[in-house]
Structure I
Amino acid sequence: MKFEHLLSPMKVGNRVYKNRIVSAPMAFSLIAQDPMAAEIAYRKLEGPARGGNACVILGETDVNFHDCDRIPGFRKFDFAKPEEDMDTFNAVKTYADRIKAHDCIALAELVHCGREKVPFSPDQEVLGPCATTNYAGFTARPMTKDDMDRIANDFAVAATYMQKCGFDGVLIHGGHGFLFTQFLSPLINQRTDEYGGSLENRAKFPIQIIKAIREAVGPDFLIELRIDGTDYQPGGITPEETGQFIQMVEQYITSVHVTCGIYEESVKSGTESSMFHDHGLNIWAAAIVKQYTSLPVGAVGGINSPEMVDQAIADGKIDFAIFGRQMLADPCFAQKCIDGKEDLIRRCLRCYKCFPGSPEEGYDDLPFTSEELARYVGGCTINPTAHLPFDPDQLQPAEKGPKKVLIVGGGPAGLQAAITAYQRGHKVVLAEKSDKLGGLLYFTDIDIDKPDLRNFKNLLIHELETTTDVEVRLNTEVTPEFIREMAPDAVLLATGSLPTHPPIPGIENAHQAMGVYNGSCKPGKKIVMIGGGLVGSETGLYLQKIGHEVTVVEMLDRIANESFGMYREALIWEMEKCGVGMMPKTRCLEIAEHSVKVENADGVQELEADTVLYALGLKSVDCSALKEAAEAIGAQVYVIGDAIHPGKVDQSTRTGYIAALKIGASDESIAFIQE
């Protein structure tokens, strides 16, 4: 059996996990109070349970509504009196029921964010180990002994609430700069009383919380602890101290989930790792913590590979693996490992589509509020079924029978559409103008930072190639005559997009940025990139990493303006680390053979360049003639991907998937799947 270590059973407390695959906490638990969002959240957690996981964990449950709730808009209730709000109780209970229906352990995460709290009303306050001002500008007051007693009891009461809801246990969030980290970290905890100083003192309040939970729930309820192996802060917590702390509490808990970082530096400290972090970035710290305890120890963070964690378990570094965003990318991860189909796993890109950050972290460029964020979380670039407003499992087969389908274009939209249309029972022909599939994602074969996106592109091609009933025609340009002769029942137009050529004086002296990937441009040492959107920024970063000296010129106020939140922070931080020059608020006036004239607040400047590149947007390929020809023969016609308007990969996969679902569907089914 492949992955014999990852797929072997494991004893946790008095329970047996059927394998070593655990879902990290997902979905804000109380989003279940919202009938419009609840079903999406339930499917988000039930998916990995159905997909073979040993354990699935419900995301954040704040233990009170006074000094720790992080998302506004949820209805307040008393955890000690579930009978006073049975609607909420039953809504939360549904998570446990749907997870456990698949022979899967169900846990619920309990959280207190401490000093990271943002008050939502005048009666709320911010508490922490010490007086401080948090990133949102709110002042925390030091906790008193009474505060600690109350909050420890809050944890215990919330745990019993989850026990009554039918969960098998709770996961305490003790990492990421929340309450446990704030007390355990010698950097953050500057108290001079019995709760500060030595590790034994700093550990007193976290121990009080854990003991209170154990006393409340009894000996058989699982209590698992998520905790930082390191917070990656100079003078902060270390794996060795974390291991010593685990020794202090191992009689009360049943397993350890090793994470890292602090919430207020989420990207840089790795709490939500980016594509620029190593995969499995916490395995090394977990291996150190494991030396201090006989409890099962797992690692979370940037894991999308069964090969990596199977080897880590075999090497004795960890006992189990915790998968977060990967379970959104492919909730059938475990089953594919079991079936020996790991080549069909959609491996997480760490692109932050599912969780781009929150306003409380200081991201003021997000296109939604905190309340809207709770409903937004969970989409996925490479899994078009993630966060759908309808349940794809409830779709009827194509009521009007199998159809002859022509898909024009072999980029990600066309590939996803072909796969889905085939799965729906249709006879599919995919025609691609060039000699290869993948569309604009060809650049991933070369780019340093895009191995996971390359894997996805290759997976789509592989999945299509293993589907022998799909006819792929390369080097085939579809014309109106082609459509009339073929007479398909449905035509999906995935004709993509092309770079725009701006009317800048001297543009003939420059090369389009993607030319560095397709071989049409051999750049010199010193490069000026005109256009600092995502294409210009990412291409500039790639060139800088392979030895060029790059300056990115952008007319808007900021680089990578179309991005936001954590991905933009990760990209800009990586560009800064690698020494990419960035000139926002700068207009390109003229391009010469070896220089660029620009203008900004400092006046007109001339930038020397061996090569000038430009990345100034894309435009959709005009497919109107093909659309008219298809409509004229009565075919169903859908425009998908960049052919709608230039966008990101998530638009391609989603529109391709949705269009394929509509082929041969009844009017009622089409209405059902409208987004």
Structure II
Amino acid sequence: MDWKKMDSKYYYEGNDLGCVYTKEGTTFRVWSPEAKKVTLNLYEQGNGDCLVETFPMQLDKAGTWYTEVKKDIKGMYYTYTINHGADTREVIDVYAKAAGVNGKRAMVLDFSETNPIDWDIDQGPVLKRKTDAILYELHLRDVSADATAGIKNKYLFGGLAEQGTHSPDGLATGLDHIKEMGVTHVHLLPLHDFGSVDEEHPERNKFNWGYDPVNYNVLEGSYSTDPYHGEVRVKEFKQLVKKLHENGIGVVMDVVYNHTYYTKDSVFEKTVPGYYYRIHADGTFADASACGNETASEHKMMRKYMIDSLCFWAKEYHIDGFRFDLMGIHDIDTMNAIAKELKKIKPDIILYGEGWAAAAPLLAPKSLAMKVNAAKMPDYSMFNDNIRDAVKGHVFEVEAKGFVNGKEDMEEELKFAIVGSTHHKQALNGKEKAWAKTAAQSINYISAHDDLTLWDKFALTNPEDSVEIRKKMNCLAAAIIFTSQGIPFIQAGEEMLRTKPGTEPGKKFTSNSYNSPDAINSIKWNWKKEYADVVDYYKGLIAFRKEHIMLRMMESEEIETRLHFMELPPNMVGYTIDGENLEDTLKELCIVYNANRSQQQVEIPEGTWNVYVNEKNAGTKPLAEKSGKTITIEPLSAIVLGR
């Protein structure tokens, strides 16, 4: 297919693709320029033999096919039968916004009837600056699946919306725990309709992360109490969003526009063969996702689709941010166009993603939304693998160590990470140029759903160390994340030393648990009591960060002017931050990380300081007072001083 010719001849600018419902009549419009014939099929239900009526569609402007059903058909389901000559396929609407079980048929829905009470005044937390955000990555099912969660609506949207839930130890679980931690936004792994879980057979209890999209504008039915009636999942998710917002927590959706679960049998390929994907000259599908295909965001109708889809989620569901899976597959122009439109809906929307791909995309590197091109996409943040690997060791080398778990000569790499990988004359590590234009472009993380949990990584890199020693490493790593410039991000359960036991012979842990059972993936809430000291430490770090704007600076120039690194012994990094004329209750911070196995005495700016973070505690109230110009720092710990 000559997609450039298609874009030139058939680009459709309208906002009525899909179905547009009113009580008087519903319009249907589908873009399929090379189709020979298109028929609308109306069904009574989302599955089964229940065809009610068919309507021939007329070829209309810009390669779209159109018809109107002039009666009230609310609650009915529909598909299109599209004839491409020798090939005739029945397919769900590319623009389906609601669907029946397993996303086979789209639904005609009056979305206004799905709104909770006071939905018109619902909104998430407002961010003065993006670095105010504290992100908590969670798979919806993980929060409620374990018996220790004390949550009734297991696996469902309603499970995360429950309050007053407790572990057998009487400690808050679920939403109450997340609120208690003080995070600002919950990042939910994919919620769009995905293909790996059979919604008709919940008893099979199948788990998947959801990075296998089928219908991008439809919610996953297995998270609802009734996957057969499309309005139920819409209502229940809106209720969840509203409940999170009422508790001061924003909602970030993990979105996967870079590939689809099916390729030749995908809704895209059935509707417009050869258009929505990048295809090699020999006719094979490009595969930078390592999932069988890669979508072609640079094609104008795919670009429009992504913009329309994301704006729908932001408007209809009040979503506060989006995380883009394998964002490096998409082109820069599309990502900037997306940001422009989303900011019209929510000016402080959070946008971030993986600034890489699984393999080389079929597009020029300079055009891709990669980390190295971050400066060309100022509205986007990128996962900072610099801080991840500097702190704990290379992610793809399971026994590789980093600063906190015993690798030497990591000071310069850590400094580069601490300033959010922005330009800083004292933090030029010589290995990678500053890629972030502002600190807000750096998502600072040490663990996520992918790869080993932080606790499991330490178990493999430091098997000879005791649990207590590894706990010190964990707390030091957390202190680095929450006191560095940028946007902190943690995996749910990291604060209680989450682990994912191995299921394969010879493997102690599961690193890629995308389809592992709940026994592996679920959060075990008894950990909260067992590691209460670590939970409290994370909670204290979050509270301290939220109170001090010195840890949340944005501009590279300001960071370079105010943050000064100290000369320290090996395996230590320390710095001061000048808070003069900032809206901060303190005027100066002094932060030191000690990765040595022994106490260290270091010189600091002379005077009287209050200790807010040490090897055991963290918080907004002073723990002790230090005077003079030297301090002693315990092994494998951080100290944060303020005055």
Of structures I, II, which gives 3.2 when distance in nm of label points 7 Å out along Cα→Cβ at positions 224 and 456 is computed from the coordinates? II
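Quick check: 17.6 is what I get for mean count of other Cβ atoms within 10 Å over residues 128-135, calculated from one of I, II. Which structure matches? All intermediate terms of the calculation are to be shown ahead of the outcome.
Numbers: I: 17.6; II: 20.2.
The value was obtained from structure I.
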As an exercise: helix-only ellipticity at 222 nm (-39500 (n - 2.57) for each DSSP H run of 4 or more, over all residues; to 500), calculated from one structure in I, II, equals -6500. Which structure is it? II
Parent structure of the calculated result 5.3, given that distance in nm of label points 7 Å out along Cα→Cβ at positions 24 and 528 is the read-out and I, II the choices: II
Which of I, II leads on distance in nm of label points 7 Å out along Cα→Cβ at positions 216 and 296, largest value: I
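Bear in mind that the values in this text are calculations on the coordinates, not laboratory data. Note that the structure is predicted; figures quoted are calculated from it, not measured. Cβ atoms are built from the backbone, for glycine too; each structure is taken alone.
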